[in-house]
1. Once mean count of other Cβ atoms within 10 Å over residues 44-51 is calculated for all of I, II, which comes out largest?
2. From which structure (I, II) was distance in nm of label points 7 Å out along Cα→Cβ at positions 12 and 148 calculated, if the value obtained is 4.1?
3. Of the structures labelled I, II, which one yields 9, 35, 37, 16, 3, 0 when P(r) over Cα pairs in 10 Å bins from 0, in percent is computed from its coordinates?
4. When distance in nm of label points 7 Å out along Cα→Cβ at positions 4 and 140 is calculated for each of the structures I, II, which structure yields the highest value?
5. Compare FRET efficiency 1/(1 + (r/R0)^6) of positions 36 and 132 (r between Cβ atoms, R0 = 25 Å, to 0.05) across structures I, II and report the one with the greatest value.
6. Here mean count of other Cβ atoms within 10 Å over residues 68-75 has been calculated and equals 17.0, so which of I, II was it run on?
7. Can you spot which of I, II the value -5500 was calculated from, given it is helix-only ellipticity at 222 nm (-39500 (n - 2.57) for each DSSP H run of 4 or more, over all residues; to 500)?
8. For which of I, II does relative contact order in percent (Cα under 8 Å, 6 or more apart), calculated from the coordinates, equal 25?
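Laboratory data are not the source of any read-out in this text; all were calculated from the coordinates shown. All figures in this text were calculated on a predicted structure; none of them were measured in a lab. Cβ atoms are built from the backbone, for glycine too; each structure is taken alone.
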Structure I
């Protein structure tokens, strides 16, 4: 199985990095093909430019978009790992979606007025961390908003079946080392199930 991991965190020693290491170790142990796209290491340009949109409309994806689209096309499972900042996606992740999940590649409108979901058949997993205690996000409805935005608004919109969405709250505020180990164990168990 081909796994694409789109990873975004600027700090090498972050908990997100521990999650990435856990995911890759679990998948390697099962013999899966893994491609990690570390957007910060790649210095991925997140801004969709007028030149990008003109090229995409002409069917000529710019080289950096084309590279990422090839990875997306080859993936059976797409995993996004990123922190939640200001109750949303970091700019680099949002820009990745803006630039690579393009019309005619990830989705398109059909003659009946509906949407053709061009990623149908692919599976997806989202892993998010945030500093606010998890119960605050849960009771305020923020977790549900994050699910709608990322699961429904991005993955499902393009046909990706969401297998799991981990929302790990309080990782930098109230979580203990033991709690973080339990979070990593949940991630390990999920990726060991493939």
Structure II
């Protein structure tokens, strides 16, 4: 299999408005085969999903209205990166807006995608630790309920009907494994490092 990326022969804008930017790409693969793909190109600078740790064993979830399935969903703090914000800054802002906490230490664990075959959007997974109470006004229509959940009880959470968002579920398990490796002193040398933000 070739590691050479397909060449983009032409790019066609299919949608200029709304939340999604849809484009069609005419591609030529390294073996000469040509195909047309459609994708939702990213708007803005991406988003963050935050795993706030109340203590080494307990994360904080939020219960928020989800318009898609028309119900309340239990998941993680998340939101888009605004303006010139870094993912760290966006994570702390969203945490203050949605859960009423700031974080003195954050770690960017990785970028995550939803459906990379046709979406270019990336969400940065951020671990937030050393929390302190602070609330900022957000854009939510109602205050979100904050629910502590122990990492060793993820098996009970993953089968709940009201906890179905894939990014949240993946993020919780990734953070649990990262924290377990860190506690055992087994993180590889190139593992993501925490950034201290102060109070």
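1. II
2. I
3. Checking each candidate, the match is I.
4. II
5. The structure with the largest value is I.
6. The structure behind it is I.
7. II
8. I
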